[in-house]
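Engineer: Each structure below is given as structure tokens.
FYI, it's all coordinate maths here, none of it is from the lab. Values in this document were obtained by computation on a predicted structure and should not be read as measured data. Cβ atoms are built from the backbone, for glycine too; each structure is taken alone.
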Structure P
Amino acid sequence: MEIRGPRLLPARREDIELHTADGLRLVGELAQPELSAPVATLVALHPLPTAGGSMDSHILRKAAARLPALADLAVLRFNTRGTASPRGVSGGAFDGGAAEHHDVAAAMAFVRDRGLPRPWLVGWSFGTELALKYGRAHAIEGVILLSPPLHRATEAEIAAWAHDPRQVVALVPELDDYLRPAEAFARFAPIPHARLIAVDGGRHLWVGESQTRRVLDDIVDAVNPDALPLAREWPAS
């Protein structure tokens with residue numbers, strides 16, 4: 001059967017809770033390969049909650065649905081403070097990316113406590129701001145930025161990655177609503193090792209199966225390229 005849409009592939013899935021240093025409970029899910037240990041871990045940071053973003057935003061949901069089976073990856077998704085989704089509501093209130101540094105830290109503490117290997121921060125839109133602002137403080141292999149708007153990350157916070165050897169990968173849609181490739185190349189120029197991928201025909205929300213597959217392929221290319229090409233079909237159960 002063709003792999004598309006919201007189809008869930010086999011995985012070990014568990015509802016989890018994160019606990020922040022400022023006393024909040026955040027809800028989330030951890031998905032891992034069904035029969036083996038993961039080779040790497042994606043910590044997903046979702047789009048802007050005040051615009052409907054959550055751990056269930058479609059690219060992150062599909063990453064958790066597919067990549068444990070297709071690429072041997074663990075995928076940790078969670079709702080940042082004040083964010084609601086079918087999984088539940090995280091405590092606290094949206095703070096524009098400021099107090100959310102506690103949320104990123106809580107996720108990384110969970111990764112450490114569970115012994116999850118080779119963590120990467122995968123941010124989408126608002127989530128890219130959190131990755132750029134706070135990722136350097138944590139033991140990660142790199143950041144993957146989907147549709148980075150660069151509204152909240154300051155020039156100094158971007159430039160700080162220039163002297164950090166960890167990977168910075170950005171997928172920039174040709175038709176993005178906020179930051180398009182030409183401007184993105186200029187904004188990321190202070191990071192000489194940043195890898196910017198201009199996606200022809202791409203849009204900020206990555207709507208449609210072809211764009212979903214493109215994003216997931218590029219994530220896996222950065223994190224576990226041995227798993228490529230990703231299967232497009234899965235045996236019927």
Structure Q
Amino acid sequence: MRHPMTFALAAAMLAIFSGSALADKYEGTKKCSSCHKSQGESWKSTAHAKAMESLKPKVKAAAKTKAKLDPNKDYTKDKDCVGCHVDGFEKNGGYTIAEPSKFLAAVGCESCHGPGSKYRGIHRKAGADFEKSKKTTPRQALADAGQDFSFEESCNACHLNYEGSGWKGAKKPYTPFTPQVDKKYTFDFKKYVRDTKAMHEHYKLDGTFVGEPEFMFHKDFQSTAKVGEKGSDD
């Protein structure tokens with residue numbers, strides 16, 4: 001005899017599984033830099049790439065002491081800290097404390113550009129089409145697949161998450177690194193997004209993608225961009 005409850009449970013489990021499979025998923029810096037090789041190499045020397053290192057004992061000791069943190073403590077498993085030092089903390093495919101991934105253990109590509117499981121394939125196919133026939137692809141296709149072309153709010157969520165910052169999204173747990181602790185923690189997105197010591201060097205893009213949405217400084221960055229080395233997606 002068919003039991004309606006059995007079918008209801010099966011349907012619910014299928015919905016959960018399907019939703020998880022279809023959700024935007026973090027993939028890690030290795031996937032992105034397999035094609036964007038020069039950007040990836042440049043990023044490795046930035047402060048964002050070393051974000052998890054700063055949570056280790058005796059690293060950035062003076063800064064931690066100034067912020068009233070214990071410089072000898074290991075913060076790499078502290079959930080109140082880790083979220084701003086990794087990609088996609090506790091999100092689909094993102095970094096978890098229980099199962100840490102070295103390809104997510106930093107503020108990497110997807111912290112700014114969004115989880116790449118859906119738009120990475122568009123990049124790959126569009127790149128091949130452009131190389132073969134100079135066919136361009138609307139940038140909107142990437143946006144529809146989850147690529148973030150503004151990402152200011154992603155930066156604010158960590159750098160301005162303290163009382164009195166003026167950022168409307170501020171909530172506990174607050175960052176201990178505030179301008180009151182040291183003026184160097186004053187955050188201006190439009191200034192720091194240009195800082196290659198924090199972000200990465202910019203390299204010439206071949207024009208595969210066209211139209212809006214376009215990052216606010218895209219044209220400025222491209223006007224002075226270097227010629228980089230492409231990788232191959234594997």
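Engineer: Match the computed value 0.45 of FRET efficiency 1/(1 + (r/R0)^6) of positions 138 and 178 (r between Cβ atoms, R0 = 25 Å, to 0.05) to one of the structures P, Q, and report its label.
Structural biologist: P
Engineer: Have a look at P, Q and say which one yields 25 for relative contact order in percent (Cα under 8 Å, 6 or more apart), as calculated.
Structural biologist: Only one of P, Q returns 25 for relative contact order in percent (Cα under 8 Å, 6 or more apart), namely Q.
Engineer: The value 14.5 for mean count of other Cβ atoms within 10 Å over residues 98-105 was derived from one model only; which of P, Q is it?
Structural biologist: Numbers: P: 20.2; Q: 14.5.
Matching structure: Q.
Engineer: Next question, about the same structure. 16.5, 51 is what came out when Rg and Dmax of the Cα atoms in Å was calculated for one structure; which of P, Q is it? Don't skip to the end; give the middle numbers.
Structural biologist: Numbers: P: 16.5, 51; Q: 20.3, 71.
Of the options listed, only P reproduces it.
Engineer: If you work out mean projected area of the Cα convex hull in nm², for residues 122-193 alone for P, Q, which one comes out largest?
Structural biologist: Once mean projected area of the Cα convex hull in nm², for residues 122-193 alone is worked out for each structure, Q has the highest.
Engineer: Same structure, new question: Any idea which of P, Q comes out highest on FRET efficiency 1/(1 + (r/R0)^6) of positions 66 and 162 (r between Cβ atoms, R0 = 25 Å, to 0.05)?
Structural biologist: Going through P, Q one by one, FRET efficiency 1/(1 + (r/R0)^6) of positions 66 and 162 (r between Cβ atoms, R0 = 25 Å, to 0.05) is largest in Q.
Engineer: Identify the structure, out of P, Q, from whose coordinates mean count of other Cβ atoms within 10 Å over residues 82-89 was calculated to give 17.5. Please list the in-between numbers first.
Structural biologist: Values: P: 17.5; Q: 21.6.
Of the structures listed, the value fits P.
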